[in-house]
Structure I
Amino acid sequence: MNTTKVVAARAVFAGVAALFCINFAWAGIPIQHWTQPSGVRVYLVESPAIPMVDVQIDLDAGGRRDPADKPGLANLMASSTSNGVRATATEPALDEHALSEAWADLGASFGGSAGSDRMSFGLRSLTYPDLLDKAVTLAARQLGEPSFPQAPWLRDRPKLIPSLKEADTRPATLAERAYNRAVYGNHPYGREMTQETLLRISELDLRALHVRAVRACDAKVSVVGALNRAQVDALVMRLMSRLPKITCAPQPAVPEVEPLTGATEQRLTFASAQAHVLLGQPGYQRKDADFFALTVGNHILGGGGFTSRLTGEVREKRGLTYSVYSYFSPGLHAGAFTIGLQTRPDQADQALGLVRDVLTRFVADGPTEKELQAAKDNLVGGFALRLDSNRKLLDNVANVAWNDLPLDYLDTWTRRVERLTVADVRDAFARKVQPARLAAVVLGAP
């Protein structure tokens, strides 16, 4: 390993990362977008002052497409690409150790993971030509030619079982599982890996999923860094060059999350000092026009920490909990609207009833003018912090790409928040939240 090169690379990363936001904090963020002949859609924000590039490849291959009996397959496949790459006519095979050493020598990184909606691969490298050329070549091999050897899989799979067993002992995990089942029903959003389903997955499943899911025509590639459009176009082509040249058929549709037809409540026995309370229902898709009104409204209701209405009523006035929160989790499908808290078991009923009352009033009346203005000031004032690092800006560009948002989304974000009215927030909550059809889970209360 070239230790000097690694140290130098890390020093550059550390030194320039803090300066990254200077270019973007108070200026527009022009996002360039084009589609390559292969179908790859590219999104670029140039940052010429810093010799660094971050790349995120997003594919429609997340957990929502996992087989019903093998949840977690997508994430396991993506992360297992680091276990080695195949040999080619001109390149030797690399096992997991050789691959790790190769990345360390370059002072760069590449890896994959999957969430509910998408599978993602990320590359980070300095843009010095000799380093970047080697990093892109290695990333293209890992993306397109992973070997999925059996030995590392058979070694690593049993290591996951203790963590799954340990999760079965945590009250928060048990409450969340029951809540997800209550909200999502049979939808893939509600599935999760267990010991039994993990043991059904073999390295053959990983290989088959890679062939089926890692397709250039499905990819959206977001790039932030010191490269121009021509350089990025060439970089993306090289990254995708080792994927099969195929004509992509449309992927099968995934059904939508079904709305709840009525209220449900589950009481789960568990010996713990605190009762865990979760309350909610399916929310909305990320592309929904009510996104901004719901974001600001939720900040007022329970997402704004100590300034939120739930905190004021449940914690400050009555001392029923240390923390109470609410959030929406929109995705390609209607992610859950959730309210959660912990409290003494003997106070669980009182806390749950109070939360229901606060939510019902908020949906009916909306926020006050004072609450709305305070939320706007907080969100607009903190907007620059959403873009103050390379990673954060890339996350935002990838969000624009994945959800097909307008290219000026980041430039207009604060204006769209500022022009919201009380009626906008009230009406959006009335459309999306039905207090009479909530799923509640209480774990640990008598």
Structure II
Amino acid sequence: MLGVCWAGATYVPIGSRIPEDRLLAILSQADLSVLIVDKDGLDVLTERVLAASPDLVIIADVQDLPCGQGRIRLIDRDALRTVEFDETPPPRPMAADETAYVIHTSGTTGAPKGVMISVGAAIHYVSNMSHLVGLRASDRVLDTFDLTFDVSVHNLFTTWHSGATLYILPASQVMNAINFVRTNQLTVWSLVSSFAAMFQLTGLATPQSLPALRLTMFGGEPLTTGIVEFWRNIAPNTAIYNLYGPTEATVTCLALRVPEVLPRAPGAGTIAIGKPLPGVEAAVFDDGSGVVADGTAGELAISGIQLAQGYLGEAPVPDRRFPVLRGKRWYLTGDRVIRDESGTFHFLGRNDHQVKILGHRVELEEIEHHLRDVTRAPLVCAVPWPVVDGKPMGVVGVVGSAAVDAQQVLNALGARLPEYMLPTDVVAMECIPLTRTGKIDRRALHDLVDSRLR
């Protein structure tokens, strides 16, 4: 990543555990110049993937290179060390409107969408956030996120911007993260609240176990008051921030330093998502894209320097998600919020069929697209289940049929969807409840799934 940034190019992180068809869709969309593959990603270099790959593939930490297509140059990273330069090439300056990175998110049509973030947006975010939370050169920062999750942008670049030290949690140490933080006396940790809930449920964290942790940032999911109280018990000296932001608004666009007296969203038991960062404007729109009064629920819209350039491969024109309203370009988040009299925003839920699963944004319609395709059933539904403290922990696929081979369907979906989107179960239901307008009654269906699977 640093090499790509130094060269003035755009980096596109791709997970090594995604299904082949999804990888091929990303390669077709991204039009890459070079593919850099580590040891874990070597297994995905099938003949089909190599046929869709760029002409240059650099492979790290591998003894034997795979057989490539005739046009492709496969280079071992060690071979690059033999290249001699008269002097170290200087970094190539990038203009603010060039694309810094592209991160793929779930899409409604069955294909991933590549969100393009500009250099100007990324630099603005990194400098602003580093100042906001007060990162220091003496900090020791933990990173637990895959590069395909945009919180990694926060962890890596704010750390380097501040001159702090970055610690990468080994994949084998995920269940031992608390001990890793304690042993290395880490001072800063960004995580999703589901990760903290896991420590709470399993008893892996004890009171006062993280005294050196001075700064905790939660994001990616609604933050409950219970998680805050639990975290303050194990990390008594930490300041806690609740961060909110879709990938399309460069990691985080609203933030709240959680006070001692916990603010709650009305009736939800969750922490407020705060106020916009400098350079970001937030508003609450009604269905007609008019601004509503404070205290009235509506859709959260974001404007300002941190907005994405758009989606890779799509024309950079105003669309349903990026309309031009009141003379400004906005991103409509699909999140229902209210703004109180102090200007603080509170998250109420989703307007559409999008959920967060362990911090990953998931379009239920994408799961339904593939579920319909593999079962050939005309009526299917992806149901968030189970829901704990208002947060979905997984998804169950429902098929309108008298019977279904659940394992066969899951195997077929596993070849199409990343692990975090894969349903935990598939159930057949001859009579899927419908509303008076003929749409699937998702609330009634959730209750039926809940009664059947509990």
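Things to note:
- Structures I, II were shown, and P(r) over Cα pairs in 10 Å bins from 0, in percent, for residues 202-393 alone at 8, 31, 33, 20, 7, 1 was computed from II.
- Winner on distance in nm of label points 7 Å out along Cα→Cβ at positions 154 and 346 once structures I, II are ranked, highest first: I
- Structure (I, II) behind the derived value 22 of relative contact order in percent (Cα under 8 Å, 6 or more apart): I
- Source structure (of I, II) for Cα extents along the principal axes in Å, computed value 71, 53, 52: II
- Identity of the structure behind -7000 (criterion: helix-only ellipticity at 222 nm (-39500 (n - 2.57) for each DSSP H run of 4 or more, over all residues; to 500), calculated), options I, II: II
- Among candidates I, II, the computation of Rg and Dmax of the Cα atoms in Å, for residues 34-225 alone that gave 20.1, 59 used structure II.
Taken together, the values in this text are just the output of simple stated rules run on the coordinates, not laboratory data. Computed from a predicted structure; not experimentally measured. Cβ atoms are built from the backbone, for glycine too; each structure is taken alone.
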